[in-house]
Structure P
Amino acid sequence: MTVNAEERPVLLSLDGRGFYVIHYSAIPENEFTRIRFDLADPNTGEGGSAEAVVDPRLVEALNSHSQGYDKGRAFLIWIDTLNNEVRWQLRKIDGFKFPPGVS
């Protein structure tokens, strides 16, 4: 699903390094879900990707955010590979703007 970056941005922290999520796709696998993120580095604008096996509730929450009407909120995801942890939350944002060429 392509992220509407202006209205409902998705931000990913991968081991402490931040990225903008441009697009994501998910495939169910037994009791977990494999999710792939297409990313943009906020400092350079360069693209990349990341993949993780996560709790399906993350994908449900992410889909709900991306398809919802709650403008003005960012969906934040933290992936910590050292501790094998994935966390997420919605956070209200005021005046958030992507740098030119990233969204």
Structure Q
Amino acid sequence: MGIGPVPAIQNVLKVTGLSLNDIDLIEINEAFGVQTLACAEALKLDQNKLNVNGGAIALGHPLAASGARITGHLVHELRRKKLKRAVGSACIGGGQGIALLLEAV
């Protein structure tokens, strides 16, 4: 665990041709609070877009279901707030990370 979400988020933005300025919501699933802080600092994230209802510490870190929780949460927030794009990310064992981009249409 660690800052694996940083290169994962950077990669999804590169592949899609977007920047963090194009993203309305960002959720980084954290096992430890300091992990999200390190990722936010490395990416220079707008704190008003990050884990807007709390992250895994507040909402839960369900075994083998974190991706579903993050995705469902972001879809509902995009609809509720009438926003366009969100990025969800999580660390994976061994220092890896994963990220996905959601876009409301």
Structure R
Amino acid sequence: MYRFAGEYPRWIEEKLEQIRKEGGVLTVSDDTHTYILLATGERPTGGYSIKVLDAEERVENGKAYILVKAKELKPAPDAIVIQVITYPTAVYRLPKTDLPVKVEWVRE
């Protein structure tokens, strides 16, 4: 149902800038796709990333929505990482939908 967007339109990058530094989730659509933009905000080193574990349509109290489960991947404690502030982001693409999107961050 979902997939890593890989290449995406330039206007998506502009939207991603809105949440990159502070972190958050933004959902935007064009004529054919809905994009889920995820950002964790500032991290102290390299080695961080975001992984979408699952995305599925659900119904709760008679209302349908898309539930996206995502996880922040962190570097191992003994990993050698670049010593620079980073801003992990991810963009995932779904077929266009008007359903609301909820993101659940999975913790270990």
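Relative contact order in percent (Cα under 8 Å, 6 or more apart) was computed and gave 34; which structure, P, Q, R, did it come from?
Derived from the structure labelled R.
Matching task: 13.8 is the computed value of Kirkwood radius over Cα pairs in Å. Pick the structure from P, Q, R.
Of the structures listed, the value fits P.
The value 1.8 for distance in nm of label points 7 Å out along Cα→Cβ at positions 52 and 68 was derived from one model only; which of P, Q, R is it?
Among P, Q, R, the structure yielding 1.8 for distance in nm of label points 7 Å out along Cα→Cβ at positions 52 and 68 is P.
Rule-based calculations on the coordinates, nothing more; no lab input. Remember, predicted model here, so these are calculated numbers, not experimental data. Cβ atoms are built from the backbone, for glycine too; each structure is taken alone.
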